[in-house]
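The next part holds the structures, each set out as structure tokens.
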Structure P
Amino acid sequence: FPYIEVKNDSAQVEHEASTSRIGEDQLFYCRQRGISEEEATAMIVNGFCRDVFDQLPMEFAVEAQALMRVSLEGSVG
């Protein structure tokens, strides 16, 4: 997650972020290596969320990963 350090009290700063669908090229790359589309989707989403999960206390990170797996089950196809 972003962090902006500003030392000028009169400055106005903003941060913007966006997400998008998983790219067909990412799925194609994984499929060419024998990874199912469902597994590839889970890997890509998990990688996207990894930085946030790493900042959570262990018990929350484990629970968040489990909830993410459940929400992704059957989401492909």
Structure Q
Amino acid sequence: MWPEGINEVTQAATAFTIMFGVIFPAFSIGWIGSKAMEAIGRNPEASGGILTSMILVAALAEAIAIYALVVALAIKFV
């Protein structure tokens, strides 16, 4: 038998997991884009390589948010 209030604890854990799991990747993607645009502004000839690296790193940062979503769903439904 589950103790009283376990549903509220589960909801709070899910909310905090999503909150922290999405906020930090969002800030990092914004920072990555900002620095990439600064680098392209300083050296326009290297824009192809910079954009490729930026997209790759942004995808890796977005993967962290996807992992947080999976963990939150596991907390919610398991």
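Supply the structure label, taken from P, Q, corresponding to distance in nm of label points 7 Å out along Cα→Cβ at positions 33 and 57 with the calculated value 3.5.
P
Determine which structure produced the value -17500 for helix-only ellipticity at 222 nm (-39500 (n - 2.57) for each DSSP H run of 4 or more, over all residues; to 500), calculated from the coordinates; the candidates are P, Q. Before the final figure, lay out each step's value.
On the way: P: -17500; Q: -32000.
The correct label is P.
As an exercise: relative contact order in percent (Cα under 8 Å, 6 or more apart), calculated from one structure in P, Q, equals 28. Which structure is it? Walk me through the numbers before you get to the answer.
Details: P: 28; Q: 52.
Going through each structure in turn, the value belongs to P.
Give the label, chosen from P, Q, of the structure having the highest value of Rg/Rh (Cα atoms, Kirkwood Rh).
Q
If you rank structures P, Q by distance in nm of label points 7 Å out along Cα→Cβ at positions 9 and 49, which sits at the top with the largest value?
The structure with the largest value is Q.
Quick note: the coordinates plus some simple rules give every number you see, no bench work behind them. From a predicted model like this one, the values you see are computed outputs, not experimental measurements. Cβ atoms are built from the backbone, for glycine too; each structure is taken alone.
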